[in-house]
Structure 1
Amino acid sequence: MNLPPVGLHYYIIVSALLFGLGAFGVISRRNAIAVLMSIELMLNAAALNFVAFWRYSERASEATGPVFALIIITVAAAEAAVGLAIILSVYRKFNTINVDDIDLMDG
C-alpha cells in the first residue's frame, strides 16, 4: 500500500488547530490548571511548527528545528513547575483555584 506523502500544509493545519484549541482553553476556562494545560497545547503547536518547517526546509541537515523544539519542551516543563507552584500557593491562601474567584493579589 503506497500512501501519499504528507505535505507541510497538513502539519500547519494540525498546528493551527492545536493552537486554536489552546487559545480557546485559555480564554474560556476558569480553572487555573486547565489554563496551564491550554498553554501547554499552544507551546506544543509552536514546537510542531518548528519541526515541520525544519523538515521541509532546504537546509534540513542543520538540526535547528529539533533544537528549538527541545528548548520549547524545556521552557514548557519549567513553566508547568512554576505555574503549579503558584497555583498551590494561591490555593493555600484562597482555598480555590477558580481564576474568577481570585480578585485580591497582595503580599
Structure 2
Amino acid sequence: MINILKLAGESCERLLTEKIHNVKVQDSLELDEVWTFVGCKQRRITPERVEKGMVGDAYTFICLERETKLVMAWHLGKRDRKNTEDFVSKIRWATAPGRFDVSTDAFRD
C-alpha cells in the first residue's frame, strides 16, 4: 500500500511541476505551513526509530495564489532554513516574473 501511495504522490508532484510553471500571479501569494509528524514526534526520536523510518516532525509548506486559490507550490520537510529555501525555489519556478505581494506568518529561523 505504501508503494502505491508513494507512486501516486510522486506522479502528482511531477504533474504540478510540469503544469504550474511561469504562472502570472494576479494579486498576491499566501504562504503557510502545517505541522505533523511521521512515525513519532520529534522529541521521541531515537537512533532506533530513525532506522525504522520514523523521522519525527514534518511540515507541509503551501503556497496559494490569493484570487484563484491555485496551489502554486508545496514542500514537505523540517521547519528549517534549507527546507524554506527549497520551498521558495519551487515558488520561483511556479511564478512568472513580475511584482506581487506575499503574505506569511513571518517564519523566523
Structure 3
Amino acid sequence: MVRVSIRRVRDGQVERLRVWLREANARRDEVLQTFAQEGVRHEQAYLLDTGSGHVLVYAIELEDEEKARAAFAASTLPIDAQHREVMDAAVGEPADAELLYDVNVDE
C-alpha cells in the first residue's frame, strides 16, 4: 500500500528538515534496518515552496500501516529517535489537499 502525508512545515524549520533528510538519505543502511522492522519498502519526501510557506509531501510504500506505526513508535534505533525529534519539531498541521485519483489493483 502507498500512503502520502501532506503537512505544513513550521516557520524556521525548513533548513533543519532539509539537513536531516539529506543525512537520513546518506545513512541508507540504518534506514533499511528500520524498513525491515516496519515493513516499509520505499519512502520519498518532497519539499514544496507554496509562496506562503513550505509543505512536506511524504510518500511511503508499506505492507501494513498500523504495524509500521507501532514498530516506529517502539523503535530504539538511534536514527528513529532522531527522525521523531526532527519531524515533531519541523512538521505541523496537514495541508489542504484534494485527492482526485486513487486506483489500486488490489482493491
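Each value in this text was obtained by applying a stated rule to the coordinates, not by laboratory testing. The structure displayed is predicted, hence computed values, not measured ones. Cβ atoms are built from the backbone, for glycine too; each structure is taken alone.
Details
- Origin of the value 3.2, where distance in nm of label points 7 Å out along Cα→Cβ at positions 59 and 83 was derived from one of 1, 2, 3: 1
- helix-only ellipticity at 222 nm (-39500 (n - 2.57) for each DSSP H run of 4 or more, over all residues; to 500) derived as -10500 - corresponding label from 1, 2, 3: 2
- Answer label among 1, 2, 3 for the case where relative contact order in percent (Cα under 8 Å, 6 or more apart), calculated from the coordinates, equals 25: 1
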